[in-house]
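Got some structures for you, see below.
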Structure 1
Amino acid sequence: MTTLLVAHGTRNPRGVAMIGDLAHAMSQRLRDEVRVGFVDVLGPDPAEAISGIRGTDPVRVVPAFLASGYHVHSDLPRYLHQTPRPTLLSAPLGPDAALADAMVARLLVAGWQPGDEVVMAAAGSRDLRAQGDVAAMGRLLSQRVGAPVRIGFVIPAVDGSGYPPVADVVAAARAQS
């Protein structure tokens, strides 16, 4: 069965390459073809990507999102309804204990030591489901580092909903250190 990895999309070539690397790693692990589609910024969109897959077997769709916000609940289903091909939609990647473990591994590579402050940066969303997933991810990470984890949004909502900007959270953490 072919898998379609669906990401947000970015104009940053490193971000596009990272999604390609993730798709390649998934392909190796699944021992099957993994294609890529994007819900925003660039193409192909999920419907276009699915239309380029040969055959009539269902396509497994994996949202490469760390929370189940607007893109997972609105954009992606809209694209999947545009294709007559049967699809099997998985849950987004997070929140998940394996992601918390990967975050700790990245913290260690960056030089983190127990007792150091941890700020988790999330993309940002007004969607309450996404905010709940971010909070759950923060709790998972907190359990692993043995201390509270502060959360900030990279792109905070203009209406002030959700988490504060990452820069503000980092400044507050530094001020209390």
Structure 2
Amino acid sequence: MTLGQNTKFYETPNHPYQDDRIAEESGLLGRYGLKNKEELWRTQSQLRSFRREARALLGREGAGGESADEEAQEFLDRLRRIGILGNEAGADDVLSLEVTDLLERRLQTIVYRQGLGNTPKQARQFITHGHVEVNGHNVTIPSYTVPVSEEGSIEYDETSPLADELHPARSEGQE
């Protein structure tokens, strides 16, 4: 495979027409303002890879060795940095994560939860149109995973018309 070819970063469901799964996916799409099911499937694939890595680390944990312990600590620290795991959580807690834990860490969801957008879809629009900055940098990717350290630095871009408190697209309760 050459580097220029497109590669999917997600897996589609094995059984495409299951009423329960379709209803659950539709609910998540509406609740988190996702553009399409591909975004959800990409997040589910990311969760599967986290679980796969945690299982591998748990399997090597019994064998011992410093490199396995260091690798496990780096993996857990990475998940703690992005806010998926708590400070006291271990590799076995990764196996109990849900897809909503990852969706809650998306920039789109955090912008909505902080009140910068009235709906998840509006939050997505503000991000893609360049009205939101994270830690002083304009981020136009709604699926950007926000580290805990940057969560407090999400605000409207100062050059954006939305920075004006009287802008009609802003709700009453926004800063």
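None of the figures in this text is laboratory data; all of them are computed from the coordinates on show. This structure is a prediction, so every number in the text was calculated from the model and none was measured. Cβ atoms are built from the backbone, for glycine too; each structure is taken alone.
When semi-axes √(5λ) of the Cα gyration tensor in Å, for residues 49-120 alone is computed for each of 1, 2, the one that comes out at 31, 11, 8 is 2.
Ranked on mean count of other Cβ atoms within 10 Å over residues 17-24, which label among 1, 2 comes first with the largest value?
Working: 1: 14.6; 2: 10.2.
For this comparison of mean count of other Cβ atoms within 10 Å over residues 17-24, the top structure is 1.
Suppose you compute distance in nm of label points 7 Å out along Cα→Cβ at positions 25 and 41 for every structure in 1, 2: which one lands on 0.6? The structure behind it is 2. A value of 17.7, 58 for Rg and Dmax of the Cα atoms in Å, calculated from one of 1, 2, originates in structure 1.
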